[in-house]
1. Here distance in nm of label points 7 Å out along Cα→Cβ at positions 36 and 172 was calculated and came to 2.9; which of the structures 1, 2 was it taken from?
2. To test your reading of the models, identify which of 1, 2 gives -0.30, -0.65, -1.16 for log10 I(q)/I(0) by the Debye sum over Cα atoms at q = 0.12, 0.18, 0.25 Å⁻¹, for residues 4-75 alone when calculated.
3. Here relative contact order in percent (Cα under 8 Å, 6 or more apart) has been calculated and equals 19, so which of 1, 2 was it run on?
4. Assign the value 2.9, calculated as distance in nm of label points 7 Å out along Cα→Cβ at positions 52 and 84, to the correct structure from 1, 2.
5. Could you tell me which structure in 1, 2 was used to calculate helix-only ellipticity at 222 nm (-39500 (n - 2.57) for each DSSP H run of 4 or more, over all residues; to 500) as -17000?
Structure 1
Amino acid sequence: MTTTHIEYLFDFGSPNSYLVTRVIPEIEASEPVIFDHIPVLLGGIFKATGNRSPADAFAGIAAKLAYEELELQRYCRRHGIADYRMNPHFPVNTLNLMRGAVAAQHLGVFPAYEETVNLAMWREGLKMDDPEVFVAALDAAGLPGIEIAAKCQDPAIKAELVANTERAVARGAFGAPTFFVGDEIFFGKDRLGDVIEAARP
């Protein structure tokens, strides 16, 4: 059976990206698809497109924010995600986290890095834009924290994250999580069913 690659554009600062990441394994186990995880900088996408986070955009609409939280909880129940909690330091500056994702891909430790950062952000509630907290969390997971932190300052790593982000905007992305099946774009965790349908042979 043919396997379809789905481009998954994510930022660790997006709780919805985290929730998508939690269900990707069950999708890949049951469908002939592979999600290619592509780090982008959500702040850069927002700046380029004039978009804002829901917390900011709907700050004055209490009912809308309450409904967004309701849908999030429904999603968690549907997929058996019991340990999610909002990061108390939100919003967290994710520039180094996303550079670190690119670095981790080059070092061949991306799956462990992604899991570590996601859980630090959305289960443990750590302030991951603090450099010491960042390195300590990676070290505690057996990852090379100092090496990854150093690579975050590598011009080639910085340029790759910028290129990922600019390419995402050029293709029509305005937030995260965003998915591409070929050239077809889908936005948001609630579109995963459509993504899977589009990816089926």
Structure 2
Amino acid sequence: MSAVTSLLIDRTATPIGELIVIADEEGALRAVDWSEHEDRLHRLLRLHHRGGYDLRPSADPGGLTRAMDAYFAGELAVIERLPVRTGGTPFQRAVWAALRGIPCGGTITYRELAALAGRPAAVRAAGHANGANPVGIVVPCHRVIGSDGTLTGYGGGVERKRWLLTHEGALAEEISLSPGGERGSLAACIV
């Protein structure tokens, strides 16, 4: 039987909601998710840590929380240097490696993602692997869009995906108007 994996957990406020950061004791990022999706996060952790896992609160494990804060403050390249350690199948890991190759400010389609992962005909499987990514933002699954340019699914919600892509310069900044004609905000969309 596998040993229980000891993991460190921290939380940080971002402009688009509270983010959970999970690291191992060596400082590698193991998972990132939004607080309202904590149940999903635990399902993924159970899947990737079959021997079980133990979460201990830790302020800024491995400097990862500080790095995520820097990303949200505009230091976009900081996530490219973060160490990531995930489980997953060989194909999932190939998809996740391909995601890390998408430059900040860029996007690709699911078809392009499948090709980059070495299986050009496996578009649907690449989409599923993209959705199973435990380290969103850092392994930038939000940079994958539909073949017609639409913003398709994102585990944190399409409005967060839009915000992340705008933050990275992949989308022109959009101004939304509320029914009363006032400028809307993303925070109002996801509360």
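1. 2
2. Source structure: 2.
3. Going label by label, the one that fits is 2.
4. Answer by label: 2.
5. Corresponding structure: 1.
Any read-out appearing in this document is the output of simple, stated calculations on the displayed coordinates, not a laboratory observation. Remember, predicted model here, so these are calculated numbers, not experimental data. Cβ atoms are built from the backbone, for glycine too; each structure is taken alone.
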